[in-house]
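Several structures are given next for inspection.
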Structure I
């Protein structure tokens, strides 16, 4: 049997009954692969061989020529490729070989740190504090959060649009954020806790 899997490693693929063996095809002759395919195992069971990059390597066409023989094999030959061009795909389709396309697992959307800046600019103390806690639970670095808050304060000052704050308050907050950052790195406390206290009093 022959299987072709296309996509980046780490994607989801089907489970197998037997443990796949990686076949170092680079150091083998194509004839050796053909012999392996036609030789039953001593115990009569089937084996699964993984060949990475074989179809896109220098011997790609020779491996494709073995398709019919591999399909009749009692063993399973799994060709893993990151990408495969149209020509070999069309050839495999004509031979009745099913190609499995790996789908990358979706990563959870990272926390949007801009939401904290927006809540802070609206002087929504509760929402800012809740979002801060959510960001910390999502493993966002406290340094990144402090930097985002400071950026928003400087942005409001630069645009002369203090909104819910006065210009004087924003200048004070800017200095406090810088001081807070340096205090934490000098051993004055955990930056995440210092930030929580800070947003609750602003």
Structure II
């Protein structure tokens, strides 16, 4: 049985991803913040933990906001890589799937700090892929648009959530990336945007 380590597994997306992987026959470790990373063979690492904040205009952005978003979105990827990649190298294979976001490709008004943090996730994904692909480790990321969660519905009551990405749909893409069917996919940043 393959083992998936999932960060942010108690969140709206992470809990669904964990359920989808379990239904597909994976053993799932639901990693919580500040817990030590299990010292055992991990077949797939899914970096789902992260955060979002609309911000002010860039010139009015407090450095603390940028620091907080970089901590939540990019530094968590780095720390989990430091903890898990050595074991994957030792076993000669592994899959790493990071969650970036569409604003990581293009900055928009009011999202400067968030866009920077998610762009960093994409660049870390690409760099890790270049470093690890020849060693049997696939590193890719998904770029969701708006995910259909209760929090997003509450924040955007006038929007049409039917156009958004469901957590299950995003989980299915991540399950594919963790599978042997994606063995030739390296360094991809895959848009998962639903109808939005």
Structure III
């Protein structure tokens, strides 16, 4: 019953993109954090830019746990997971059983709070988490390309096409306003925009 958080901590041991040669390896824990950041951002855009009611905190929490079941199932490569409806249905059942097993590792008093996070999100959050998940994959592809790795070129194109096909205003807004920055260097991002401190020489100190 006390293994829940110890297992969550092991998400960092599950590698993503197992069939791809990566310059920068990524694990499920890193991915989940980025998806949570992006889901929160999309929800804020939906609420504050397009004035549609939305709960960014709920979106972030749902995204943070969206791959928790992979602690028990592992990360099934996308070409296999989506090969046919039968495999996808069976995998979803395995994911549901993994979520139930994880939930049972919590004290009963805590289960009601975590049950919605481990289950499939409500429809209004599901679309945001799904979009954030694909957006995180798209960003990963951009980073690999910029690092000189052409292994992700097709995945990058497919990810962008999928994102555009969602027809979500908040996704389109993010693509236009924020994605171009991922093409910049650290200096171009403005983090190094400062002046070197002037060092006093010995003669100046003596004067």
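For this structure, a couple of remarks:
- If distance in nm of label points 7 Å out along Cα→Cβ at positions 154 and 186 is computed and equals 4.4, the structure in I, II, III: II
- Origin of the derived value 9, 37, 38, 14, 2, 0 (P(r) over Cα pairs in 10 Å bins from 0, in percent; candidates I, II, III): II
- Distance in nm of label points 7 Å out along Cα→Cβ at positions 2 and 130 from the coordinates reads 4.1; which among I, II, III: III
- For helix-only ellipticity at 222 nm (-39500 (n - 2.57) for each DSSP H run of 4 or more, over all residues; to 500) computed as -12000, the structure of I, II, III it came from: II
Coordinate-derived values only; no laboratory data. The structure presented is a predicted model; accordingly, all values stated were derived computationally and were not measured. Cβ atoms are built from the backbone, for glycine too; each structure is taken alone.
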